[in-house]
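Taken together, the values in this text are just the output of simple stated rules run on the coordinates, not laboratory data. Quick caveat, the model's predicted, so the values are computed rather than measured.
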Structure 1
Amino acid sequence: MGLILIKMLLAHVVGDFVLQPNSWVKDKLKYKHRSLYLYLHILIHLVALFIVFGFDFTYWLIFLIVPLSHFVIDLVKINLHKKGNARWLFAADQSAHLLVIVGMCFIYIPDYTISKSLFSQQNLFLLLCLLLLTSTYSVIMQVLMSRWVVKEDEENQSLPAAGKYIGMLERVFIFAFVLLNQWSAIGFLITAKSVFRFGDLSRAKDRKLTEYILIGTLLSFGLAILTGLIYIHLMKSVIS
């Protein structure tokens, strides 16, 4: 069951986070069921499932149920979407997708394996973790932090999406440090980030910017550390 679950989660992360630009999301919210990108989005999920399962039509039910349920769940979400309930809908949407994925796992043989070492359970789970640390957690961070609006500088004084990519890199570094058991390196990374952010903090007129940066940093670091610890625990279980 573990490998089937990881394969479906991997396809979900690729389809829902890696290969879904913000422009597609806006188009779906505007045109709803008439949006071409809604159907293209479902097609990407189907293709991703085909690829991770090696076009093995033994799993035809997964190829049918997962994309179809994804279409229905997304259609419900975009029709219920309002500015005030975006975070709750995001949580409900992802929870519904995960419930379908977990449910499909119980239909198939739990000891499904694939001969190619490239698609081993360890490698696929590592890839899943990396996608979570980059694309997925970036969206989650944006959703969670959207309740606060803090204006640091003028937009033209900052690189486009710089904060997003800095967050991705720091989470990947922390994940690697956890796997290597280099906890002191995480402390060094926090110190280095504090030094580089000192100029912004010193210009702040109140505590809002400091608190905003602190919450974002701790949340980002916490997600990366938790992901690393879960990876180590699951890999020990597989080896043992």
Structure 2
Amino acid sequence: MLPVLNESIKYSTKIPSNSADIQFRPFLIKEEKVLLIAMESQDERVIINAIGDTVNACIADNVNVFDLPLFDLEYLFLQIRAKSVGETSEVKIGCSSCTHRNDVVIPLDEIHVKMPKVDRKINITNDVTLIMKFPSLTDILKTKAFDEQNAIEKHMETFYACLEAVETKDERFNIADESADEVKRFIESLTSPQFEKVKEFVDAIPTLKHTIKFTCESCGTENTRRLQGTSDFF
């Protein structure tokens, strides 16, 4: 019987949201093939599902990454990708002046997730408090966040995924126990100032970020660009 290669190679890192140690192996040809097919689809939902399946296959610990916040999945995939095909990624980025697409090398080992200090409890009235969470990949996939092209609607869908419970002086309403119509009706009953408090929480959700500087090889313009989210790095 032919040997199975590379499945015993292990590296370690920490999950950003809870600092738990986790071991992983590089992804193999069987996983890379699935990723490439997903990337070719240009469907964000298909791509993120493929990334989740790949990370689940490569981690040694008993963790379902679909239950982790999306930024954890992005970070773990970045670590796995770095050990699989190299610790740099070359991407094409358009110049801000002449739009020429430049080859820019990104050092993946310099990219980290910064955890913000945010209050999970948002008091929207004297009697009503929202309990928020960083949504898991499963939470996000249940919404239309990957399907919406409109920025406002995408923001609303992310808010749905962030809402864990609504508390009054007498009761706690777990969002998982409520119908989608009830949740939507509640959210749409917020005033603009109340929704702004929620938007601040949503905007604080961590993501992969990295600022790069490069000189356009065509016109010589100095460019500064902030990359954000998995798709910007590959």
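Figure out for me which of the structures 1, 2 the number 20.3, 69 belongs to, where Rg and Dmax of the Cα atoms in Å was derived from the coordinates.
Label of the originating structure: 2.
helix-only ellipticity at 222 nm (-39500 (n - 2.57) for each DSSP H run of 4 or more, over all residues; to 500) was computed and gave -11000; which structure, 1, 2, did it come from?
Attributed to the structure labelled 2.
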Suppose relative contact order in percent (Cα under 8 Å, 6 or more apart) works out to 23; of 1, 2, which structure was it derived from?
1
